[in-house]
Structure P
Amino acid sequence: MNLGVGVIGTGAIGEDHIRRITDVITGAEVVALSDINAEHAKKVAATYGAKFYATSEEVIKAPEVDAIVIASWDPTHAQYVIASINAGKFVLCEKPLATSAEDCKKIVEAEIAGKKQLVQVGFMRRFDRGYKQLKSVIDNGKIGQPLMLHCVHRNRVSGPKHTTEMNINNSVIHEIDVLRWLLGEEYKTAQVLVPKSSRLAKNGLRDPQIVLLETQSGVRIDVESFVNCQYGYDVQCEIVGETGTVRLPDPANVVVRSQGVRFYEIFPDWSDRFIEAYDTEFQHWVDAVKQGLVKGPTAWDGYVACITADACTEAREKGTIVPITVPECPPFYQ
């Protein structure tokens, strides 16, 4: 029997998830959806045979909906996640879980009060083939203990509503989560350096930015965030260990030799670069929900990521090194 999924948000990523659930993975179908842009949402509903609801609250309460996917505007995430918890329904929420650590804490408290884990956060990089290879190398001790990580997160161009804060809480938050997962430890301090800004960064956007993190054991991490690099969507990660290094592979693509040049294509956007990771993430989520379980990144992971992102934002604005204080993980999430 298929899992009945309700989708909140039918923008670019929401509509892509609806396509994914309908055409790519198995065991689920989109039965209901809503979006603030009702006209577009109705067209999506008609295309995929789902029922349009005027409000997201109606989607959450709909009897045909077994689980929720939240792909709406970031500031709405917390309210819809909590409403899903209160309705007793599993929910996959796109990152960030909320726009502040305080709102994430409310989600964690609501889930603990309900006595059942229901929330998974859309940190899809944990499901990416390359990142899983990195983790295998680290866990098997092939390069000794990690000492340093050098990372890059570049977008071709920023969206019209992109802000300086979003470089961290909407882009680097992926590195914040996946690097914590790779290393298996918490962060200790954050610092953010702001180099000379690109002339192509509009509306006062401070871009690029360099995020410097230190873990509890002293591993040093640098992450370049550059959302107007112009040439494509480029994610890189190199881990330097005691006895060797390991580097995230570029996505598989054909190598062309033509007119005296050897080259391969760099994907233009995140949706192309991580399409397989998204597919794997959603199949994993559906299979787990059918077992009554959460097996991916939890609400606690989303909370820790937001704590770290908030510390990075404070560090950038103050121009100082800021300590990152993560509460002890409740037994509920261990």
Structure Q
Amino acid sequence: MQGIFATPLRAMVLCAGMGSRLGGISDELPKPLLPVCNHPLLTYALALCRGYGMREVAINLHHLGHLITNTIGNGASLGMDIHYSSEPTLLGTGGGVRKMAEFLTHDFREPCVVINGKLVIDVDLEAVLALHRVTGAAATMVLRETPDADEWGAVEVDADGRVHSILGQKSPAAVAKPPLTRCMFTGVHIIEPHLLLRLPTNESSCIVRQGYVPSLRAGEVLSGYIIPGYFHEHSTPERFLQGNLNVLRGKARLPYPPGPLIGISPRAQIASSATILSPVCIAAGAVVSEGAVVGPEVVLGDGARVERGVELSRSVVFAGSEVRSSTRSAVITPQTTYPLVLPDEES
């Protein structure tokens, strides 16, 4: 991301949400720390930033924010410089970014990158930035074509990458355009300082409704980059489990993963009579006892323990959790087990 602009771009990862759709899981961990193949969700965004040359990253905090700072620290272990923005009162996607706008934009001189902290995504940020630059856009949204775009808040974009409709609100030029591609917004974007200045200061706002929609209706250029690769968000227990299964199945082909995604740590303890059925991701310190069958499609966190004779499949086990009975399709935490039914298991 350096070379196009005089200064390396800065990024923000949005991590302040309550995670209410996760139910009790979010009482134990904030959504950005949910483990996807034993890497906190947040680290997927950080690895993406680092891979494209962005070392200075802001993270906003609210729900269980101290757990995020304890896990990530100042970013030195990741080769990054992390700046935290505490939100005692939630500021929304717009207010959170507006609060950090001066830092993110180098005193309102450069665009910035914003990424939602609940994502695992394969996106070429250099290509997004190139589209952003050539179109002179106020912002460039990373999009994904999907038949259920309305359920996510449809964004319509033309073949040249210009956005003409967001949430049913149209640009002045939209009426003259041929049929448009209907997409969902992934939560990854590049934003110019002048668009951020549309947002109110020191109060909650939505960057789409109070930033993008007014910009669109005023005739400013907004661009959309449609990704061909992997995208998954993890806002419900089912989607969180499915996201782990997707990675285990090799569906998430990421240019810059946060670390190894599949395999067994040499520091895991696997009993000689235990059976491991690939694919799995088993962390250091995990214990699989005698006669247990683990897999296929299991993630065991650091220090997790599967007891004697237990059969475990299609499940994510948090660090430090114990599995005492046979389980299929569940999220298992130190406090409880969440049995789940995924779409391909419904009768």
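Derivation of every value follows stated rules applied to the coordinates shown; laboratory data play no part. Predicted, not measured: the structure shown is a model, and the values here were computed from it. Cβ atoms are built from the backbone, for glycine too; each structure is taken alone.
Here are a few things to note about the model shown:
- Winner on distance in nm of label points 7 Å out along Cα→Cβ at positions 50 and 74 once structures P, Q are ranked, highest first: P
- Structure (P, Q) behind the derived value 18.8 of mean projected area of the Cα convex hull in nm²: P
- For mean count of other Cβ atoms within 10 Å over residues 34-41 computed as 24.0, the structure of P, Q it came from: Q
- Structure from which 2.9 was derived, distance in nm of label points 7 Å out along Cα→Cβ at positions 178 and 258, options P, Q: P
- Origin of the value -10000, where helix-only ellipticity at 222 nm (-39500 (n - 2.57) for each DSSP H run of 4 or more, over all residues; to 500) was derived from one of P, Q: P
- Highest-scoring entry among P, Q, by distance in nm of label points 7 Å out along Cα→Cβ at positions 202 and 250, is Q.
- Top of P, Q by relative contact order in percent (Cα under 8 Å, 6 or more apart), largest first: P
- Source structure (of P, Q) for Rg/Rh (Cα atoms, Kirkwood Rh), for residues 218-281 alone, computed value 1.18: Q
- Structure (P, Q) behind the derived value 2, 13, 25, 26, 20, 10, 3, 0, 0 of P(r) over Cα pairs in 5 Å bins from 0, in percent, for residues 122-225 alone: Q
- Among P, Q, structure where distance in nm of label points 7 Å out along Cα→Cβ at positions 90 and 130 as derived comes to 2.9: P
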